[in-house]
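Enquirer: Structures for review follow.
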Structure I
Amino acid sequence: MITNKRLLSSIFAALTIGVPFCIFKYLMGVLAVRESDKLSIEGLRYLGYAIIVWSLIDLVMNFAKCIIDGIKRRYIMEHCFLAQIGFFFNRQTLFLSIDTMLSFSIICFVLWSGWIIDLTRQESYLWYLATTINLMSLSFVTMWTEYKSNSDNTGM
C-alpha cells in the first residue's frame, strides 16, 4: 500500500528532479544536433537524437509514475529508463544514481563547453526553470530533513 508520505515523495521527486533532468537531457540533445552541423560531425547528430529520445522516454516515465502513484496502484515502473533497467537486476537505486550522475555531467558539459550560449531565448528560460526547480527542491528537502530530525529536541 502506498502511504501519503511515499506518494508525495515520489511525485515530488518526479516533478522536481526527474522532469528538470529530462529538460537538461533534451536541451543537451538539441544542442548536440546543432553543434553537429557546425562541426560537421555526423556521429554527434545521432548522439543528439539518442539523447532527445532518452529525455522524452524519461519524461513520459516520470509523468506515468506520478499518475500510477496518484491512483495508488502497485507499480513496477521507475522514474527513468536507466532505473527501469536496474529494476530487472534489483538494482534500481544504483541505476538511478548512474542516471543522476549522467544528468549532472550533461549540465556541466553544456556549461563548460560553452554550448549554453547557443540556446534560444525560450530554451534558456526552460534551462533556468529546470535549474530553479531542481535547486530549490534540494534546499527544501534539506530544510525539511533538518526540521524533522530536530523536531524531537524541544529544549536547548
Structure II
Amino acid sequence: MEAFGLAVIVILIIIGFFIFVSFKAKEKANVPTYQKDYITDQTPVKFVLAFTALDVEECSSYRNKQNIRNLIYDCATTNKITCSGKDSCTVVNETLFMLLNNTFIPRDSSFVVYTRGMGTHDITISNLGCTADATTTKGYVGLSSVTLYPYPGTVEVDMAFCTQ
C-alpha cells in the first residue's frame, strides 16, 4: 500500500512538472512578438538619428569631415560643399539609398523615408507601397531635425514602417 501511494505521489509530481514546463514554453514563445514590436517601434527613431550623425566617406578629404547633418544643412541653404565631385544633395541622397538598399530593402520591409524643408531637393524613398501621405497606415515615425540657423526653417528627416 505504501508503494502504491508513493507511485501516485511521483506521478502527480511528474504531471505538475509537465504543466509547469508547458506554461514556461508558452511564455518563451511570446518573447519574439515583443521583440518584433520593440524593433518596429524603435528602429525608425534610431535609424534617422544614426543617419544624420553618420560621417560620409566621400567627404573624408574635405576639411572638417562632413556628416549627413552638415550636408543636409548645406543642401538646404548654400549648396557649396562638394565631396568627390558630387554636391551635398547628391551625397545625402546616394548615402541614404545605399543604407536602405543594404538594410531594410533586402528584408522586404514596408517603409518610407522622406525629408521636408529642403525645397526642390527633398528626398522620398519608399518600399512595398508605403507612402509619406495618409493613404498608408504607419507605425511609429522616427524624426530628426536639422536646424538651418541663421537661415529660417528646419529640415526634418522622417522614417516610418507601414503596417500591412
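Only the coordinates and a few stated rules stand behind these numbers; no lab work does. Quantities reported herein were computed from a predicted structural model and do not represent experimental measurements. Cβ atoms are built from the backbone, for glycine too; each structure is taken alone.
Enquirer: Work out the source of -15500 here, i.e. which of I, II gives that when helix-only ellipticity at 222 nm (-39500 (n - 2.57) for each DSSP H run of 4 or more, over all residues; to 500) is computed. Could the numbers behind the result be given before it?
Expert: Numbers: I: -26000; II: -15500.
Checking each candidate, the match is II.
Enquirer: For structures I, II, calculate distance in nm of label points 7 Å out along Cα→Cβ at positions 77 and 117 and state which one comes out highest.
Expert: I
Enquirer: Output the label of whichever structure in I, II has the greatest value of relative contact order in percent (Cα under 8 Å, 6 or more apart).
Expert: I
Enquirer: Here is a follow-up. Given a value of 25.7, 95 for Rg and Dmax of the Cα atoms in Å, point me to the structure among I, II it was derived from.
Expert: II
Enquirer: Going by FRET efficiency 1/(1 + (r/R0)^6) of positions 21 and 85 (r between Cβ atoms, R0 = 25 Å, to 0.05), which of structures I, II comes out largest?
Expert: Structure I comes out on top.
Enquirer: So if we calculate FRET efficiency 1/(1 + (r/R0)^6) of positions 53 and 69 (r between Cβ atoms, R0 = 30 Å, to 0.05) for every structure here (I, II), which label has the highest result?
Expert: With respect to FRET efficiency 1/(1 + (r/R0)^6) of positions 53 and 69 (r between Cβ atoms, R0 = 30 Å, to 0.05), the highest-scoring structure among I, II is II.
Enquirer: Once distance in nm of label points 7 Å out along Cα→Cβ at positions 101 and 141 is calculated for every structure in I, II, which label goes with the largest value?
Expert: Max of distance in nm of label points 7 Å out along Cα→Cβ at positions 101 and 141: II.
Enquirer: One of I, II was used to compute distance in nm of label points 7 Å out along Cα→Cβ at positions 61 and 125, and the answer was 2.4. Which one was it?
Expert: Comparing all candidates, it corresponds to II.
Enquirer: Moving on to the next point. I, II: which one has mean count of other Cβ atoms within 10 Å over residues 13-20, as calculated, at 20.8?
Expert: Derived from the structure labelled I.
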